[in-house]
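K.L.:
Take a look at these structures.
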Structure I
Amino acid sequence: MQPISRIDPEEGQLFFRGLDIGDLAPNYDFESILYLLVHSSLPSAEQHDELVSSIIRLRESAMEILSLDSVQGSDCMSALIWLNESLNTIRTELRLDQFETLLTMVALTPVVIANSWRECEKLELIEPRTNLKHVANFIWMLTGSLPPTQDLKDLETTVILHMDDPDNPSLSALEREISAGASLSEALGSALLIHGNPLHHGAGLRAMKMIEDIADPTMVRAKLSERLDSGRRIFGIGHRIYRTVEPRAVVLRNILKRRASGTNHEQLYKLVEKVATVGPSLARERKGLTLHPNVDLYNAAVYTTLGIPAELNTSLFAMARTAGWMAHILDWKAAPSK
């Protein structure tokens, strides 16, 4: 059986169950890739529809138990930790098995993100729709409207790109807790705490704020030099594993370029592209390092073109990553004890 995910650092490739993410992300939906990660094969039409129905059913049932109209937490990430602390209650009340409990966590994560964001913005909460799939229902609950088909596909592609990563700090924390016998709530809570670290999945928001601060493409070199002079890092370049441009960044760059063309986001695209060339150049000049653009440089910029606040970057990363966490937990639990 192929591993849940695998990286080829030299070729810049990411595989989910042996299939290239560059082929998967634009051509499948969230539910298909979730099925692939968990079951190691893409679903049949019947299996796909059954998973879609299960996600909706578990979401609706769990929402009858939890008061999601008053999400606990001062921000989206705190609210997600609160959600995972509630998993044991949900499991007991609904008499769920392990698979169903984890699928409920996946199903509720976008609901909690949307509700928490709207509460923070003092906006009326929006009820989920049972005729919408996972990603479409999220954007409905976040904004109160459904975007054009291409916008929705671009969002879904972006989410799929982040559904798993075989070597990252949040996954390591999750495995450590599961191996130590922690409950699902405890283990997922630890993963979420690491997930929000600014140097890990929180770096996408930092990259966007850096780009906004530069503002003018002609000032990129000067502004990035100032960052290095003051001991600050350039967000959005370099990766611990990839030795070339990572595949997620390639897909997102193409989406950003297409979405920005002929719109008021052209300046944003020019800024991002300038950082993508000047940042590695400065790293080479100053430190002799060979670095490449990474996913964090493009993430929040793509969300911005979709009308999604950059501040939700880390939470959306978590929404995607719950799929991988579910697959890994089931894999670890099924493995023979050493």
Structure II
Amino acid sequence: MLLPDLEAVHRVLVVRQHDQLGDMLVAMPLFRALKKRFPDSTLTVIARPKNAEPLMHHPFIDSLLIYDKERFWSCPKAFFGFLAELRHLQPDVAVVPSTNSFSATSALLAFLSGAPIRIGARRIGEEQNPFAFLFSHPIDLDWESEPHRHQSLRNLDNARFLDVPMDDLRLEMGFTEEELRYGQRRASELRGTCLWLVGFHIGGKRENRWPPERFAQLADRLHKELDAAVFLTVGPVDAKPLERFLITAQIPHAVLSNLPIRLAASIIRYTNLYVTNDTGMMHLAASTGCRVLSLFGPTDPLQWAPFGDEHRYIRSESSDMEAIDVETVFAAAREMLVYKP
């Protein structure tokens, strides 16, 4: 189906209400591309409460609409208030990006927005989207011939009808001046008299976790050989990996436990290097501008690793995280710290 005159587009809606932090963050280049394609438009993103915080103050997002499913179940009045806000937006275009699966809720929200142009996947490969009838302009997505295509590019592929630019895959997070002052002050405190400040994230899905004992051995070497101070970011599900790290670690280190995500990001922004498993914090760190060294096992780094020459990844040849040795990670970290351009 042909698109109407796109020069008349003034309001754009993106429906990306997934729970996974990484899935949201790899869509950031899509937000930038839509804003560049329609520079005079307002861009609204529908997000879940869990993933809305990293999008606050984003340079290319004008407003956020929070889809709080749990609250809506307990308070139907709040849901009808949400629908009223959605209709009030009067978007000209609604985009529902899909890269791995289909969402009935996202397709329905795009439809209920009243946008005359509603773009979403009709199929991904051989899998048909049963909710595609809700789109005015369904698209066919197929990456079988390009299985390593980066997830950010896959998000952009969803908007190809709109002729969006696809040349900038940087992740980018916006901060307030207060957040920047906090992050700079805390990073300085964490660095102390050391030459470098390195952050670790040792959590993630079990199959994606490098052994915490090896993170501890890496911390010891970074401190003793490169004069680096080390801190950890940990969440409520990281208790067991943290316990194993603490048993092995021999150097002083800070643990930033359950810190609000925007405050953690503001500290990472002023960190020299962030070493992490393949998890949402990997993408968050990259969005702050910090250099990221990511460790991969069964997942595909060509799809998921932060994009850009300033970042690096190490992948286990056997897909087993235990096959990655400390020396390999230390050598990469040393090069990223000492020999960075």
Structure III
Amino acid sequence: MVGTLTPPSINGAGLQASDITVKGSKVYVAYNTAGDSLAGGIDVIDISVPATPTLASHALYSDIDINKVAVDGTSLYATGATSTGDGGAVLSKITLDSAGNLTGAKSSVALRGEASATTSAYAGTSVIAAGGNVFALSGNNGGLSILDARDLSQKSFTAIEEARDISFDSTSSSLYVVSGKTAAAEARVKHYNLTTGAAINDYTVALPNAQIDAGKSTIITGSNMQLTTAGFGGARLLCLANGATMGTATNPVISGLTAADQVANAAAFGNGLMYVANGGAGVSIYSVNTPLIPLGCLGITINYLGRFSLGDDASVNNIFYSNGHLVVATGTKGFKIVKVTQSVLAQLLNAL
């Protein structure tokens, strides 16, 4: 580990790092509060020198959990839950200055629930933005909201039970959403229209044993493959051509940790490796093996290499690979940077 920053606090109560996104030399960290209390914040951290990350700007909110953040151009979008007014799911837009730091310009809207346009969903769970639109998810009684990036006005809404995370396809021409297990269905990945939000029935993949209700999940979509994490169901590498599972990264079993501390929260690719954020169990590392002559998904496999911890009480919630470094959100232990080189990787794995 080469760099770390502790999370901020509000009224003496420490926040927990829930999400990260990286743009150039800036890391945007989202914070929320464990339990029923709602309070959060956003840090903008300069990692130009990874060994000495510096806080470039920040904002704290005594009434909003920030669960996910996304950056598009000069705007940061944050989604979560608020206790203000009637409460519920909220999406905020914050203007960034020319250096990528937060300004005081902020606007917010409620994310509608499944029942009606005037009833808020429980909490915002994910957000991405491109092409003048913002695509926000809300879990429990919510779904997919498509909003105009200029004023956050609603363009369309599609009900999706337990919606957890969203990604563009490799050409940003459609959407994929991973949703959690419900009483009626297994967790699954579905394909959605970029303009209307309507389901496209050419791709629906069930994720058996994936219990991510009210939990974390991520989805990354490439040209041939898709990587999704599914809580107790581990991480899965899927083939976009047919939805087949090419490899499953099962969760580690660590003595002294509860099952809830050994889940697949997020994952990232980098330097030919796959990194899985396993909560209190740390980060697991896999090689992604491809044939010499690639042919779609044929011959692609993953192999477990090992794992490393980021310290006692550090729960790895999200992970991002950038320029030879892992940028990690570790709950109450804040933000950490791990340098990944072949020698460092070998030392980590040999120490297991």
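K.L.:
If you work out relative contact order in percent (Cα under 8 Å, 6 or more apart) for I, II, III, which one comes out largest?
P.N.:
I
K.L.:
If you don't mind, another one. With distance in nm of label points 7 Å out along Cα→Cβ at positions 165 and 197 coming out at 2.2, pick the structure among I, II, III it was computed from.
P.N.:
The read-out was computed on structure III.
K.L.:
Consider the structures I, II, III: one of them gives -500 for helix-only ellipticity at 222 nm (-39500 (n - 2.57) for each DSSP H run of 4 or more, over all residues; to 500) as calculated from the coordinates. Say which.
P.N.:
III
K.L.:
Mean count of other Cβ atoms within 10 Å over residues 149-156 computed as 21.5: which structure among I, II, III?
P.N.:
This figure was derived from II.
Read-outs throughout are calculated quantities, based only on the coordinates presented, and are distinct from any laboratory measurement. Only a predicted model underlies this, so the values are computations on that prediction, with no experimental measurement involved. Cβ atoms are built from the backbone, for glycine too; each structure is taken alone.
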